[in-house]
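Participant: Please go over the structures that come below.
Readers should treat all values here as calculations from the given coordinates under stated rules, not as data from a laboratory. Since the structure is predicted, the reported quantities are computational estimates derived from the model, not experimental observations. Cβ atoms are built from the backbone, for glycine too; each structure is taken alone.
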Structure P
Amino acid sequence: MVSRRMSWALLVSFVFVGCSAKDQQAERSFTYLGKPIHPSSIETLYNSENKALDLKTLETKSDFQEWAERPGWLIAEYDKDVESGRTSFFAYKFLANVQDRFLLLIKYSGGGTGTFDNILVIKKTQDQLFLLETLGEGDRCNGGISGEEMVGNDFYYSRNLTPIDIIRLATETKIDLTAYEDLEASAISCFGLADYKYNLADDKNELMSVSLDGEKRDEEGWTERYQAQSCFTKIYNSYLKAKKTELSLKDLNEFAKKFSDECLKKASSVLR
């Protein structure tokens, strides 16, 4: 995947050689009245029922700034939660646009332990924003987004996966599993990454592969809470030992079938 991205990057660089910096900036502008759109405006749009926002009538009470920890992001920070000591915030990063359709990456927290993110496709007219679609909200290991890269109109990104997420991504082997009973599914149970490519021009989101994390071990007082987790971990580690750390969709289906054959039958026999 890295070599493919590098090839795309070289191609894009040649395409834009003849374009001035001013033209590129105008094409990729996500501003209102000459200023970057306030993160609170994106938050209001994201939470609105009709998925539309009139920028002329919106009042924003908070300041915003570039996120020091994340270059290219704009962030608005709000009140600090008394119990947790955490500050709530809403931030976004402009990624690309095709004419009046814009692609944004957002990240926010209400002050609790969760840090949520999503990918938004927004239509922008002179004074209005319309939320056309979202690609799925995540929270840390439950679909949290990482490793994002924009190459032309293609947005490459990864989502964190729990064990149950890995099995559910398989298309040929459908298994009825219960989260937190059969397999781990918590926001701290990261076992891998789902690698995606979204094309803004074609509005197509494609799963490319699944990357497995490092070796996992059973944890006393935790793993035994889940009927098939220990068996899942053994299969998972066997793939790592065989140096199969990046699974194609075919590999993923084989992984799910192996899990079904070896772990669920074993679990059902124990219950009997």
Structure Q
Amino acid sequence: MFAYTFQGTLLVHHARKIDGLSLAVYRNLSLGISMLPLLLFASKADFLAIPQFLPLILGAGLSGAISLSLSFTAVKFLPVGVSNAFGNSATVIIIFFLGFIFFQEKISLAQAILIGIILGSGILLGFQKSWMPHLDTRTSLGICLRLIASVFTGCTFFLMSKVARELNPYIAAYSWELCIGIFALILALGRSVFLKQKIKKISWKKFGKILLIASPTIIGSGGFAYAITIGPVGIASAISVGGGMFISMILADWWYNEKLDLKKWIIILVMAGSIAGLKLAGV
């Protein structure tokens, strides 16, 4: 959780300078290099079984590319803490319901109440003003982008979870991140043809910085992929994004001077606490 949040918050610096889809291309293609050590934990039989899971891997890659590019775009309009609060809360709820439908992971009454609190807090947060001098003033657009991204985030986590559980968690994590980069590149090339918006060119030095910043993903995605093989996907995601919301707020305060007022802190902490409570409510 900490590794994934750390790299995600650092990447906001680049997300506000180049378009989200271009950054998704550079970030995830760089992960094809930095995450190679994960493959050392897979057996020959695991590699031979990859073709059976290719539809799931490709689906996770496509939905992940859409999710990531929209999330990177949203932080042009929203403070990091607010963007993560919306996105992570919606994602957890989507994953819980997907886990219920496809993995038969039951949702208790207490969990349903906590989900209602999360939704209500999200609506309340949406009415709060989030203007800051370094952000685009179209806050509502940022919220819409982040919520749409959450639908695809839920789908990509769900598909990756199936591969992790049924094939190998480390192959799942590596192929997932790499396929996101490949699909982001395909989408970016399609955009350049149909919308005449080319991929933002960056120097090799900046690519190296993105590679370095994104490299903790080997711990974030690798750890998450393993966690969901030993416990419910809804619980693993709740711990990951619930704690991530709080840490991203602190890091954004330090790095980007995005100081949230007391009301926003209370709402986001209620959301984070409710997400963490989903674990206890399911015990």
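Participant: Supply the structure label, taken from P, Q, corresponding to Cα extents along the principal axes in Å with the calculated value 53, 49, 33.
Facilitator: Value 53, 49, 33 for Cα extents along the principal axes in Å corresponds to Q out of P, Q.
Participant: Supply the structure label, taken from P, Q, corresponding to mean count of other Cβ atoms within 10 Å over residues 171-178 with the calculated value 12.6.
Facilitator: Structure of origin is P.
Participant: One of P, Q was used to compute distance in nm of label points 7 Å out along Cα→Cβ at positions 43 and 195, and the answer was 3.5. Which one was it?
Facilitator: P
Participant: If helix-only ellipticity at 222 nm (-39500 (n - 2.57) for each DSSP H run of 4 or more, over all residues; to 500) is calculated from each of P, Q, which structure is the one that comes out at -26000?
Facilitator: Values: P: -7000; Q: -26000.
The value was obtained from structure Q.
Participant: Continuing with this model, one more query. Which of the displayed structures (P, Q) returns the greatest value of relative contact order in percent (Cα under 8 Å, 6 or more apart) on calculation?
Facilitator: Evaluating relative contact order in percent (Cα under 8 Å, 6 or more apart) on every structure, the highest lands on Q.
Participant: If percent of Cα pairs over 13 Å apart, for residues 35-74 alone comes out at 66 when worked out from the coordinates, which of P, Q was used?
Facilitator: Of the structures listed, the value fits Q.
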